[in-house]
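Got some structures for you, see below.
Bear in mind these aren't lab numbers, they're just calculated from the coordinates by the rules spelled out. A quick note: this is a predicted structure, and the numbers were derived from the prediction, not measured. Cβ atoms are built from the backbone, for glycine too; each structure is taken alone.
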Structure P
Amino acid sequence: MPTYCIEYAKSNRSSCKVCKAKIEMDALRVGTISPGPGDYDLTSWRHMTCHKITSALSGTSVLTGFDALKEADKKKVEEWLAGSDKAATQSKKRSADELGEVSKLEPKKMKAKDLDSALKAAGVTVAGKKKEKEAAMEEVVERAQVEERYSKLTLPQLKEMAGSNKQLKGGTKGELLDRCVDGKMYGALPRCPECGGGILKVFYADGKKYGHDGQGNFSCPGFFDDDQWKRCKYVATSAERLPWQELEN
């Protein structure tokens, strides 16, 4: 079983195993320590917010190095761990009633206080004028409309839609739903411009659903060529996404 540690990055040479972006010097990073092939351990690093919280990562007591952090950063780590249960609950697919309620909202007709409440419920923070909040809420409403429609599709239909857009077809229905909703909202992920074989993956900063316009940290997972896996180290912070194709009726 792997063990975990947390520290301030000693340099900017390490890359996050999830989003592939560089971990800046002095940024908090979480290490997963696993036995190496010899008499030594291997540590893979991730941004704290990129790290998936598993049952083994049950609290600060299992994070070697936690006691050496600054008090303010200890609080950030505690909030991150404490928020995992809440995040897991929020990540569950919203009910049809909840999606229906959000999808029927009309941001331009909403009062300022109602906009603030609706944005807060969606986990969106907008410090600006009413027009900026309306624009942010329009994205929330659009996503709810797409999710409401796509959630009615069967698993084979979601796979067909992903396949017709040359996207990854594996995973659970929830994962496929998220992938297709993201594609509909921002466009299909393109092939890697470097190797030409892999379909790019995207990771949005802090796992945000909104406000990124489909741009984030892109990386190429590689691809199979004549039954051999070809690795690719391509990373980028922007990509030209492709038109999304709906299923034919």
Structure Q
Amino acid sequence: MDHLQRTRLEFTRQATGFATSTATTDRQQTQRFIEAMGPDSKGLVLDVACGPGIITSELAAIAREVVAFDLTPEMLTRAQERCEKAGRRNVTFKEGSATDLPFSENSFDAVATRLSFHHFQEPGNVLGEMLRVVKVGGTLVVADVVSSEDNGKSALHNAIERLRDPSHVRMLPVSELIALMRAQSLSIAKQDTWDMRREFEEWVGIIANPERVNPLRTIMRALAQGGIEAGIGLSIVGGSIVFFHRWHLIVARKN
């Protein structure tokens, strides 16, 4: 099974959990993302790896038109259902891989992606495709969970994430995420970082695969009890396994 097949399989399984998770649907985070896009959010916008349409639907409330793009048909179905429920009629849904966007150069006023870069084997290539299809002077917004700048902590964090979801490739440290942007000669206009508290049971509930849960619970509890926090504040609080995901958002302009 290649990586795209694995990703499609995983997110077909996760479509329901992802669409309803309190962490992914948090309105404050959604608004933070859309506000960061600025005036270009009112034009023609591409939502890359749109998932169940959480960002898509909110963007469609203010944009002239939104294109929702995702690898997984089940995610696009959920996105369409969300948009229809909200009365959004200015959204087009298209299936495909972010490594080969089926759009012309300089097509969009803004291109955005959220919670996707850690699933890409070559995130620099995806960023290059996003850059290709956005207009000169247009806006790119990337937001993802990041890992520690400490190599050991970053490796452990990513190992934990891969045990939960084998379509996970790597959550980058902030420095590497910024380096990807600069390698494309993008002008970085804004950055923002924040932490979101996660609870183990909610986090593993999204993947809808009980066979992975017990071994992962045992590993993470043992790490926490041993004082190993993996760069994510892994700990036991009131008997429950808790940690945080650190988000980093970058707004850039195409020169």
- Consider the structures P, Q: one of them gives -11000 for helix-only ellipticity at 222 nm (-39500 (n - 2.57) for each DSSP H run of 4 or more, over all residues; to 500) as calculated from the coordinates. Say which. P
- Query: When distance in nm of label points 7 Å out along Cα→Cβ at positions 7 and 127 is calculated for each of the structures P, Q, which structure yields the highest value?
  - Reply: P
- Could you tell me which structure in P, Q was used to calculate relative contact order in percent (Cα under 8 Å, 6 or more apart) as 20? Q
- Query: One of P, Q was used to compute mean projected area of the Cα convex hull in nm², and the answer was 12.8. Which one was it?
  - Reply: Q
